[in-house]
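Several structures are given next for inspection.
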Structure I
């Protein structure tokens, strides 16, 4: 029976690699195995599990945060933020790249959907950076890395799903992720400053006439407030209320969704067409997440029913692995899996299997959650299979070669790996 559980796991993984729909592969194949090899009376335990998921108050934050992020992007606020921020840092070498990192972090804090952020940043900023004289490698590397910050900066969809699967408080995971997320942004900016000053031709400053025209505008103060301070205040309100314990993540997500609508309306960026597009896109993304979650619930139920979790625990105990060795093996498996499947599938398939073993090793699950989020973020950036690189290549001008994207992302991947190792071997650095 234990061998059947492992065959089920391998079968699911192979079918997903062949391109079969993830949710139906997880659910359908698991049900097929259950019908063939399990007592049919055990199926009575599935409906309560489904109802528990659909009534999970924490998961209600997912569509609300998705709506908030998409509204900020579709209403044009993200574009205005980037233009204003680029001019604010325009006198610096690499100023536009720094602006991309900061705006990427702000968008990450509002949506957490990697593909949407990378595509948005690529469409908005890449043509501008290339026109300004940036090297294609630095421009694309900065955009791809900034677009994946939503994996770690709260309120992140990744962190919400991890908290739900690992059964840890979302607020605690958000608090633990805030400092690493901000430090990572700082590392990115330091690299850009070093690169642009070491090789000034790769990241020239904005020309003086453009800067002068920006600051001579009588409404410059109002433009800065509208395009930067208001969105920042909204994100600070949402995140601050969660960390301070004033609101639950779901309540804060509701405030963020309403705030995004009001902010867009105040800037005259909202109409029926925008509301409809944002709502439809939110419905699609949320439905995808929950269908995969239901399929993963079937998989987890059958995998455990066949004794797969007990087999893994006994195998690891017999191998006499230390907690760090086991953690490193899990991180490596998740890193490689991130080349082929999205973070949602990894969280719903792999994390439930290894979490009981982490508990047996008495490993801090909050710390593990941060490492998993950073690990998946790195995986999505790593050539040649990184998802973020494919998203960016899809919207990049034809003049930008794939080789330039790969070359540009390597320093950011090195920063990511160094950062993960620091948190892995020096957990006190972020309070563990």
Structure II
């Protein structure tokens, strides 16, 4: 690791941490947060804190899988269009309204889909294979016992593992919880994130800007990334390049993670690294990667603080490599990349340097992945023209044209 805490302003980095060492620090300092109980209607997207087992069978009774007639299947043997078999209709069974009686030989009960099977019956003749008239039903097709019957517990068995701890709940998962009668569940608390944007040159979108100002894009981008990774973003704080203002934003309570956009490098006004070193621990500052080499992070008490470069692509890259990883771990999610991966050939070579990890944006075409020519750390639109990115590892001089590469696809 490099020697964090040293004032590198206007001097540059004497050494840089490797990406692997930096990620190892994140993994060691982002333990899963505590559990909380959440109501059913708010469970979608949350992460289960513990295994859930089924408290009941689903269904809790044998039920009809068709609209038709419940009877004894063996009694339909030989039925056909030219040999209809006739049964007395004893009554009707509806969902939630069972037939109060027993199906004896030679009889049937009119039944609707989902209704409990009457005692004595073991099969259901579909309505299209039967004709009812004058209190009797004629069956024109044979069926075996058990046909068109949904058995008790065929969906879920009482006591079985319903959903495992660590699962991020989808809509259908929440539906399964509802189907066994659960109206709440224990989930991992979502990390609360404060986004701090520094820079006197920044203007707020929607407001006029000076001739030498730029609009703040990073805060809007970071909010979306935080939500993607299961975090809860607080209102964005925009602070001037003033030491006390930055210190107050880093040290204020109420957040599990602080993301600082800008002021992380070696300029005279880059105060955040020194403040973090004084107020807590600056564990990493300067990383052997491109872009995002000025990134850093550490902690103040139990709060993780990530110093993200102000250039938008560097900010995105540093977030994805380190801060997003921490949020996922804190929230009980896997630490790995949240992007789908496609393995495709490289159209043109990617040049790199041994000892440095490269984050290269690419566009997918019919011939494979094309590295974008405009790859500067300030060219945010390159990420909208790109379909994803390729990571060139630190032990490589690059990737040759025609080689198969993993493309991490940008998602929503």
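The figures follow:
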read-out: Given 16.0 for mean count of other Cβ atoms within 10 Å over residues 148-155, calculated: source structure among I, II; value: II
read-out: Structure with the greatest value (metric FRET efficiency 1/(1 + (r/R0)^6) of positions 212 and 252 (r between Cβ atoms, R0 = 41 Å, to 0.05), set I, II); value: II
read-out: Computed 0.95 for FRET efficiency 1/(1 + (r/R0)^6) of positions 372 and 396 (r between Cβ atoms, R0 = 30 Å, to 0.05) - originating structure among I, II; value: II
read-out: Answer label among I, II for the case where Cα extents along the principal axes in Å, for residues 36-131 alone, calculated from the coordinates, equals 69, 28, 19; value: I
read-out: When mean count of other Cβ atoms within 10 Å over residues 268-275 is computed for each of I, II, the largest belongs to; value: II
read-out: Among I, II, structure where relative contact order in percent (Cα under 8 Å, 6 or more apart) as derived comes to 17; value: II
read-out: Identity of the structure behind 211 (criterion: volume of the Cα convex hull per residue in Å³, calculated), options I, II; value: II
read-out: Entry that produces 2.1 once distance in nm of label points 7 Å out along Cα→Cβ at positions 164 and 180 is calculated, selected from I, II; value: I
read-out: Read-out helix-only ellipticity at 222 nm (-39500 (n - 2.57) for each DSSP H run of 4 or more, over all residues; to 500), computed value -4500, structure in I, II; value: II
read-out: Which of I, II leads on mean count of other Cβ atoms within 10 Å over residues 60-67, largest value; value: I
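FYI, it's all coordinate maths here, none of it is from the lab. All figures in this text were calculated on a predicted structure; none of them were measured in a lab. Cβ atoms are built from the backbone, for glycine too; each structure is taken alone.
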